Structure I
Amino acid sequence: MTDHSTRLIIIDDHPLVREGLKQLLAGQPDFQIAGEASNAAQARQLLSQVNPDVAVLDLTLGQDDGVELTRWIREQHPDVKILILSMQEEALYAERLLRLGVSAYVMKSAAETDFLSALRKVARGQRHLSAEMNERLLSKAVRGQLAKGDDDPVTSLTQREMQVFQMIGGGVSTREIADQLQLSMKTIDAHRRHMREKLNLRSTNELMRYAARWVAGHPIKEIEAT
C-alpha cells in the first residue's frame, strides 16, 4: 500500500469471487480494499462508511438489482467511480450502463491482466470497454444511432426485466424462462406486463418482436399493431 493507493470496495454476492479479487489485489500496492458487500443494503451502508474511490460491482446480487444499485450510487455518491465486473453479456448491458455513468465494464471471463488494466484506467479517471464493444459503439456512432440511444426506452428496464427481455428476444418460452431463472410463470408474466408498459407496447407479440430486433442489434423505429 502507498500513500496514493486507490481505495476500492467489492460488491458481489459470491464469497469465492470476493476472496479471489482480494487475493489478486493483495499484491498490487496501488490498490487498497476498503471493504466488501454481498448485497445492495450492505453496499449502501459500506459506501456511506468508507467513502471509496472505486466500487467494483456485480450486476447480479441475489435478489437485488445491480443496475438499480448503480443508479443509487451515481445519485448518492457521484464521486465514486464504478467498474462493473459481471458474467452478463457486455453487448447487452455496457452501453446502457455507460449512460448511467459507470467507468468500465469487464466480463468475469476476462484475464486478470485485463481486469487490472481496466481498474487502473478507472482509477485515473478513464473509461474502459473491451475492443469488441468499442468497435460496436464506434459503428453505431458512424451510423448516427449513438446519440439517439439516450432515448432508448430499454434503458428503463430493471436488471431482472433485462434478463427476461434478452431471453424473450432469443425465442425462449415463458416456461423455459421461469425454469432457468427459478421463478414462477406468474412472475414472468408480471415482468412481461411491466415491460410492455415501459416500452409502450400493446401486446405480447409486439414485445416478442421488439425484443428480437433489439437483441439482434437492429434499430427499432416502430412496431406495427398486431
Structure II
Amino acid sequence: MAATKKVKVKKFSLKRLIILLLVLYTLIYSLYYVFKMPIKNIYIKGTNLITDNEIITATGIKNYPPIFKVTNHKVKESLKDIPLVKDVKVKKNIFGKLTLDITEYKILFYNLNNKKIVLEEDVQIDDNNKYKGIPTLINYVPDHIYKKLIKALLKVDTDILASISEIEYSPSKSNEEVIDETRFILRMNDTNTVYANLINIKNLNHYEEIYSTLNNQKGYLYLDSSNEENFYFQSY
C-alpha cells in the first residue's frame, strides 16, 4: 500500500498582507510624489547676454511646475524664439533642483550691408538695438572671404571684439596685384587702426598687451604678420 503524503497548507497571514500593501502603497506614493514634485530651485548657467528672466519666461517654469515634466526637448522647443540660444542641457534631481546649462551663440559683428547681426555659423538675427559693443562690417566682402571671416573671428576673444568699432575689408595690393586677399582694417574704439589678416587673426588677442607698450600713442598697428618681430606701429 502506497504511503500517504502529507501536504502542509500555509495559513493565510493578515499581517503579511498588510505589510505587503503598506510597502506597495509607500512605493506608489513615493513615485507619485516625485513625479508631481514642483521645481524648488532654478539654476541657469552659461549665459552672458541672455537674462535669466528671458529663459524662465520662455520655458514656462516661472510658476514652478512639476520638475519631471520639464524635459530637454520641451526646453529646446520653448527657447527657439531666443535667437542667441545655441544649445541647452537640462539637469534635475529628486530634491527639486533644476539646472539649465545654456550655450550662447557668439556675436561677431553687425553687417551694415544687410542690417543684420551676425553670429557664429553665420546665423543672422534682426538688429533691435539690444546688443551693444559689437563691431560693424562696413563694406562688401566676397563670399569665400566672408565665410573665412566668420570662422576666424571665433578665435578672437570676446573682449577684443568688443573693442573694435569698424571692420573694413581691404586686401593688400602691390601695383594693383593682390598680395593678401584676407586683410582687413579694424578701427578700434580707442581710435587706433589695426591691420590684420585672417591667417594671423589670433594676433588680435595680444592687442591690449602690445598697445600697453606704446605709451598711449595713437596710430596704425600692423598685426598681419606671422612673425611677432614684424609687428610694427606707425603714429598718426
Structure III
Amino acid sequence: METEPRGDIVNRSKYILYISILFVAVLMIANTVAVKIVQIGPFSIAGGILVFPVSYIFGDILTEVYGYKASRKIIWSGLAALVLMSLVYWLVQVMPAAPFWQNQNAYDLILGAVPRIVLGSIIGYFAGEFSNSYVLSRMKIWTNGKHLWMRTIGSTVVGEGVDTVLFTFIAFYGVFPLAALLTVLVSGYLLKVAYEIVVTPITYLIVNWLKRAEGMDIYDRGIDYNPFTLAE
C-alpha cells in the first residue's frame, strides 16, 4: 500500500474525483440555504448546518486517505466554486427583471449577494478547511495512523471553530444583537461537532474501504503545508 505522496495522486486515484464533486456540491448547497435561521429544539442555527458539516467529513476523508497536498487542490476547487456561485447570484440580481416578474424582492432576500455574507463564507471556508486538513494531517503522523476518531473529531473541533467564528462575526456582527449572535455561533458550533461525533462510525467505514480500494494511505511527511502552494 502506498504511504508516501508520490506524483499526482489526484490523477492516479479511482475515486477522488467523485468525492471531490460531492464535496463541492455539499459546499454550494450549504451556502445557498444558510440564509435561513431555523429553530431545532433550543438551538437557533443557520439552515446550512443541516448539510455543511458533511463538507468537513469529506475533508477528513480526503486528507486521511489521499494526504494534505491532494486535499489542498480540492479545497481551492471548492473556493473557486463558491466565488463563481456568488458572482452568478450577484449578476442575476442586478440584471433588469422582466416586467411580468414580480419576485425581485424575494430573490434579493434569499439569493441576493450580500457582500458581508459572501466575504464571511469565503474567508471562513478557506481558513476552516485548511485548519481542519492541517490538524488531521499532523495528528496522523503524531499518532502513527492510529486512533482515527481522535483525528477526525480533533480536526473538526479546530476547523469548524475557526470557520464558525470567522463567518458569524464577519457576516452578522452588528446585524443581530450580540447575545443572539453568540447564541447562533455557539449553537451552530456545538451541533457541527456533535454531527462529526455521531457519524464517526460511517467515516471509519468509508476511510477503510477507500484505503483498500485505492491502495493508498498517505502520510504527509516532509511536505510543504503552505495553503498557497499548489504544486506537487
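Every number here is computed from the coordinates shown, using simple stated rules; none is lab data. Bear in mind the structure is a predicted one, so any value in this text is a computation, not a measurement. Cβ atoms are built from the backbone, for glycine too; each structure is taken alone.
Looking at structures I, II, III, which one was helix-only ellipticity at 222 nm (-39500 (n - 2.57) for each DSSP H run of 4 or more, over all residues; to 500) calculated from, given that it came out as -23500?
III
Thinking of I, II, III, which structure, once distance in nm of label points 7 Å out along Cα→Cβ at positions 106 and 130 is computed, gives back 4.0?
This value belongs to structure III.
Comparing distance in nm of label points 7 Å out along Cα→Cβ at positions 90 and 154 across I, II, III, which is largest?
For this comparison of distance in nm of label points 7 Å out along Cα→Cβ at positions 90 and 154, the top structure is III.
If you rank structures I, II, III by distance in nm of label points 7 Å out along Cα→Cβ at positions 194 and 210, which sits at the top with the largest value?
Biggest value here belongs to III.
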